[in-house]
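Alright, structures below, take your time with them.
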Structure 1
Amino acid sequence: MSEIDKKTLQNLRIEYSSSPINESEVDANPISFFGKWFDEAMAAEVREPNAMTLATATRDGIPSARIVLLKGADKNGFSFYSNYLSRKGKELAKNPSACLVFFWPELGRQVRIEGKILKLSKEESEAYFATRPFGSQLGAIVSPQSQVIANREVLDVAYTAYEQKFEGKKIPKPAHWGGYILNPIAIEFWQGRESRLHDRVKYVLMEKGKWKIERLAP
């Protein structure tokens, strides 16, 4: 594989020209403001607007990141689902601090959310699992996520076996799979602006559930 030309990379840039964020005019609650931005991402037909980077770290601080899908956002936090035995699951079990990042390039926007992650209840996880397509339910059972496997055939053989086993039946949620929720302590909204003088407005959780709003330099 050839190397990417350094000059090519240095010349890759987009000039943003979006509407500004004025911290005196944003919603007092960042969840409500996030909802507004999410609705605008939907209206702009952003592909998978609920796709977000989830960054976790080991107890020793070694980071890892991957894309997961947002499945809930309300006053309690931001939720998603995964395999508890995956790399992310093992890291969260030992270090629940995490960060979510949304990037909506069509709007020149990012949202960064920091906080602590907890597991959702078994009942919530079961309720969501029941709404998943049959194939996705089987995938959650078949895949030993993040573990080394011999080849693709291992998955295909297992999938076929479970497909036959559960044909016409309700599939129970596997014990190793379920939901997480990130309780935010800080949420930053980033809006691309001209000359790289971007708008960054950050909400910081204070006592009694109040949010402090502050502007950050780009």
Structure 2
Amino acid sequence: MVNTRDIEKYGLLRERLCLDFTNTSDAHPSLPDGEFFKSYYSLVEWAVYAGAVSHAQADTLIAGAETHPDKAGAALKNAITVRDTVYRILSAAAAHQHPKPADMQAFNHMLLKAMTHLRLSTVDEHFAWTYTQADADLEAMLWPVLWSASELLTSHDLRYLRECASEDCSWLFLDTSKNHSRRWCSMTLCGNRAKARTHYHRARKGG
């Protein structure tokens, strides 16, 4: 069974699936080397933690990766490409800018591929979106990420999308604070660090 302890310590925000995905790289105090996806296993580890796949699906994906390491390597490379594309689009949206046409073209190509696996199914007494081949395709965890990004980009929540104001962090988050004045992805990490730096510089000037 996939163990999620390694990613739990990074404190992902768990606000939207696509945001947790983009926040696995770039500058952040909990990611000093700038990258979490160092292997296909770490990609699956994140997917379980974020709820993109179940533990049972993860075990099948890991088994498939061990049988086809070349395909696992290609899936990891594509995951990073998807992440970087989604990040650039969402970062532009957070800055109230239009994303680059090339990024939108790439995103729509990725989304179209993911949507070929999407099905409306009956689950217990309810209807739900499910994905075909999700237990076998090594890129299955990317499909709900792309769907999540498309939902965020077309939702009213997009107005609350922010990029962390810390000078050493570029994580994205949703500002759902009462006055919509949140500046940092995490007050515990980035917020306190920023305040400590401000206090330090003020103390030096005062001295």
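All of the numbers you see were taken from the coordinates with simple rules; none came from a lab. From a predicted model like this one, the values you see are computed outputs, not experimental measurements. Cβ atoms are built from the backbone, for glycine too; each structure is taken alone.
Here are a few things to note about the model shown:
- Parent structure of the calculated result 0.30, given that FRET efficiency 1/(1 + (r/R0)^6) of positions 57 and 169 (r between Cβ atoms, R0 = 35 Å, to 0.05) is the read-out and 1, 2 the choices: 1
- Origin of the derived value 19.8 (Kirkwood radius over Cα pairs in Å; candidates 1, 2): 1
- Source structure (of 1, 2) for FRET efficiency 1/(1 + (r/R0)^6) of positions 17 and 177 (r between Cβ atoms, R0 = 25 Å, to 0.05), computed value 0.05: 1
- Comparison of 1, 2 - label where distance in nm of label points 7 Å out along Cα→Cβ at positions 9 and 161 is highest: 1
- Of structures 1, 2, the largest value of distance in nm of label points 7 Å out along Cα→Cβ at positions 65 and 105 belongs to 2.
- If helix-only ellipticity at 222 nm (-39500 (n - 2.57) for each DSSP H run of 4 or more, over all residues; to 500) is computed and equals -15500, the structure in 1, 2: 2
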